[in-house]
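Peer 1: Structures are listed in the sections that come next.
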Structure I
Amino acid sequence: MIRLLFCYNDNRSFKQSVTDYVGENMKKVCFVCLGNICRSPMAEFVMKDLASAEGWLIESRATSGWEHGNPIHHGTQSILKKYHIAYDYQKSSQQISYQDFRDFDVIIGMDTNNVADLKEMSRGRFDEKIFLFVDGGVPDPWFTGDFDATYELVKCGCEQWLARLRNS
């Protein structure tokens, strides 16, 4: 177990001390879909697997509160297990917040509806951080039932985002 001790004075926040420690260049990436139980958690854990050496903060959220508190969909869990991708068994759906818009460097919607919802929620304040995951988006396997096809698109998209983020 590694323990980190941060010392900071009263004029600086703990968050600023952590940022100073890990560096300003640590990328903070958030994948977003409608419910945060299928596509965005799949992208979160695929990207964490691909970018494990990068030291980035990678998370996922929902645009809606429909699935709030629900676990990752069993179809997504099955795909992650199939490809030996580690994931948090206790992860539950969480809706994106104003603080998330502030904190994340890049907010990636899994389809065009997600991007539109994110921009509406942003009200123009954080639009420069919002991007579409891949051209054409990723169909929602909640409706299609095809988690294998979703995985193929997510893996390819994460590889593209990894290259893009490394070069930014």
Structure II
Amino acid sequence: MSAAATVAAIAAVASAGTGAMAAYNQANAAKNQANYQRQVAENNAIIAGQNADRIVKMQETAEDEQRERIAMTKGTARARLAANGLLVDDTEDATSQLLIQDIVESGEYDVLKLRDNYEQEARAARIQGINYQAEAGLQGLKAASSNGAFAAAGSLLSSAGKVYGAGKEADWFS
């Protein structure tokens, strides 16, 4: 047994221990990172849900405001028609009634366009929230699968051959 072989064997054991500790720390860091990313994704999902709710409220307000504009435009048109001497409460097929009906229909079309636009925005926010929830689940699985003890054990097992070879050279094993 030479001193160089003994030093090499001790170095192999130390290297295996250091490698195992590094693998343990790396697995725990990966687990902590995955848990952090999961929490971020969960928070983002909550925010996306809040954004969808806010968009729905904005839609309701926008529709109400558009209907108020329709009513004001309808009232202004009735007043101008009456000021010009037209009967505004005449039969349904009267010109004034047809003009007012066109104003109402055009305004309701605008309400429907507003609704569609806001519903698309709310849907996009909900989908974004679903994607964040999926990301949170994925990160949770990553965190659950990171195990420092298993990583250290794997590192030790992969170093076992080197330690055995160096120990045999140093006559540690008979």
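Peer 1: Kindly point out which one of I, II the value 0.98 was derived from, the read-out being Rg/Rh (Cα atoms, Kirkwood Rh).
Peer 2: I
Peer 1: Tell me which structure, out of I, II, gives 19.0 once mean count of other Cβ atoms within 10 Å over residues 73-80 is calculated.
Peer 2: Clearly, the read-out refers to I.
Peer 1: Okay, moving on. Where does the value 3.2 come from, among I, II, when distance in nm of label points 7 Å out along Cα→Cβ at positions 81 and 97 is the thing being computed?
Peer 2: It must be structure I, since only it matches.
Peer 1: Moving to a separate point now. State the single structure among I, II that was used to calculate distance in nm of label points 7 Å out along Cα→Cβ at positions 105 and 137, giving 2.7.
Peer 2: I
Peer 1: If you work out relative contact order in percent (Cα under 8 Å, 6 or more apart) for I, II, which one comes out largest? Display every interim value, and only then the final one.
Peer 2: Numbers: I: 24; II: 53.
Once relative contact order in percent (Cα under 8 Å, 6 or more apart) is worked out for each structure, II has the highest.
Peer 1: Match the computed value -33000 of helix-only ellipticity at 222 nm (-39500 (n - 2.57) for each DSSP H run of 4 or more, over all residues; to 500) to one of the structures I, II, and report its label.
Peer 2: On the way: I: -12500; II: -33000.
Value -33000 for helix-only ellipticity at 222 nm (-39500 (n - 2.57) for each DSSP H run of 4 or more, over all residues; to 500) corresponds to II out of I, II.
Peer 1: Suppose FRET efficiency 1/(1 + (r/R0)^6) of positions 33 and 113 (r between Cβ atoms, R0 = 25 Å, to 0.05) works out to 1.00; of I, II, which structure was it derived from?
Peer 2: This value belongs to structure I.
Peer 1: Which structure, out of I, II, was mean projected area of the Cα convex hull in nm², for residues 89-152 alone derived from, given a value of 5.4?
Peer 2: I
Quick note: the coordinates plus some simple rules give every number you see, no bench work behind them. Keep in mind the model is a prediction, meaning the values are calculated, not measured. Cβ atoms are built from the backbone, for glycine too; each structure is taken alone.
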